[in-house]
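What follows is a set of structures for review.
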Structure I
Amino acid sequence: MSRLYLIPTPIGNLGDITYRAVKILNEVGTILAEDTRTSSVLLKHYQIFKPLTSYHQHNEHQITATIVHRLQQGETMALLTDAGTPGISDPGFLLVRECIKNGISVECLPGATAFIPALVNSGIPMNRFAFEGFLPLKKGRQTLLKKLAEEERTLIFYESPMRLVKTLAEFIFYFGAARACCVSRELTKIFEENKRGTLSEVHDYFKDKKVKGEIVIVVAGREG
């Protein structure tokens, strides 16, 4: 029976993949990969040899209909992104939506995603939170930050290393320098770092550093 599997992949440490994910990747007919070079490293590590098809933000609108048609013909496929769970700040939503529209079974396995460990180890309340992913680069950015300044839930963002200090400075301006914050980078990797403190303290810590790696920023919500 045709089915699309969404397979979370390790965000750094290759050991952070489930036995079930490896089993399904060995069983499907085709693997859709955000970057076939990145996915090939993981697949080779687990001795998985399956046909790979590129599926990323630059071609998903062009090839989704073809993928759906192939699934309707009885194929089984797995979707991988470079790291973490497909659809979380990565391609996946468009394909899932079209599969559901066309009656194709979709199954998402549990597994790695960067913002959960960042939240849990931040020391900031985790009972209620809002995941914002990447902020808009220009249009709508200030409007969104003004709105989020009133949010009482814990806020979680993804950011690039090159924009980290600028973003922290904006958070100080809109949220206030005393808000609790944690910046996590290189999660699950050898040089994992979790810097906790106020927004002002964390900003000052990173402002003169050359920052590398994937970044998750956790910020406390406004006190009610």
Structure II
Amino acid sequence: MDLKNAVALITGGSSGIGRAAAQVLTQAGARVAITGRDPERLAEAARSLGVVGIQADVANEADVLRTFREVAQKLGDLDVLINNAGIGVRKELIDMDRASFDAVFATNVTGVMLMSREAAKLFKERKRGNLINISSTASLRGAPNGTAYYASKFALRGMTECWRAELRKYNVRVFLINPSEVITGFARRAGFPQADNPSKLQSEDIAHMIKAVLEMNSRGFTPELSVFATNPVD
């Protein structure tokens, strides 16, 4: 697709991969809206990137519906939805509390479903569209302490495959992108240490892959893409 003047909506766009994707797509000529829960961080990102900022929590259905209304009012259309917002927690099964588990699924699974449902309505009517789910290599295998986060990404993978089967006949491309470890603030917010190193993936690496899969001629698409660092060092 031609990204010039395309309209893209990116959840969790205030920082990390979402912010990098907003920057890359804006530089390619797209008109971009980002969502975020923190009003100050969202306002700074929107101002810095020159994009539309919408304060919203994807796990809140009223916020989701308002987000699509604001995109329609301010940008007029929607060509791309990038479901990037996500949270994580690392706990052993015996220490897992219901509140933490539910919070991860509310954002990483239910929130993605709500956003994608509204986008799919538009895409199906227009008979075109692009839906990108930012997952993780955690969707490919389990690991210790991963009960909530890894399970949420397995669920996201399953939903993505269902939506792809439903929407292809309407010329809607549904992508799954699985980054391995990326240096962002995600680890700190999830409560586990992360050693920075130039050999590890950066947000802009994933943003460039998002741009690359979108720019392929719309007659084809890459259903799933996993991105690994070549030789990461802690």
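Taking mean count of other Cβ atoms within 10 Å over residues 44-51 for each of I, II, which is largest? Mind showing how you got there, number by number?
Values: I: 12.2; II: 16.6.
Largest one: structure II.
If helix-only ellipticity at 222 nm (-39500 (n - 2.57) for each DSSP H run of 4 or more, over all residues; to 500) is calculated from each of I, II, which structure is the one that comes out at -9500?
Numbers: I: -9500; II: -13500.
Structure of origin is I.
Using the calculated result 0.94 for Rg/Rh (Cα atoms, Kirkwood Rh), pick out the matching structure from I, II. Walk me through the intermediate numbers first.
Working: I: 1.02; II: 0.94.
The value was obtained from structure II.
From which structure (I, II) was volume of the Cα convex hull per residue in Å³, for residues 60-187 alone calculated, if the value obtained is 109?
Values: I: 149; II: 109.
Computed on structure II.
A short reminder: the numbers here are calculations on the coordinates, not readings from a lab. Computed from a predicted structure; not experimentally measured. Cβ atoms are built from the backbone, for glycine too; each structure is taken alone.
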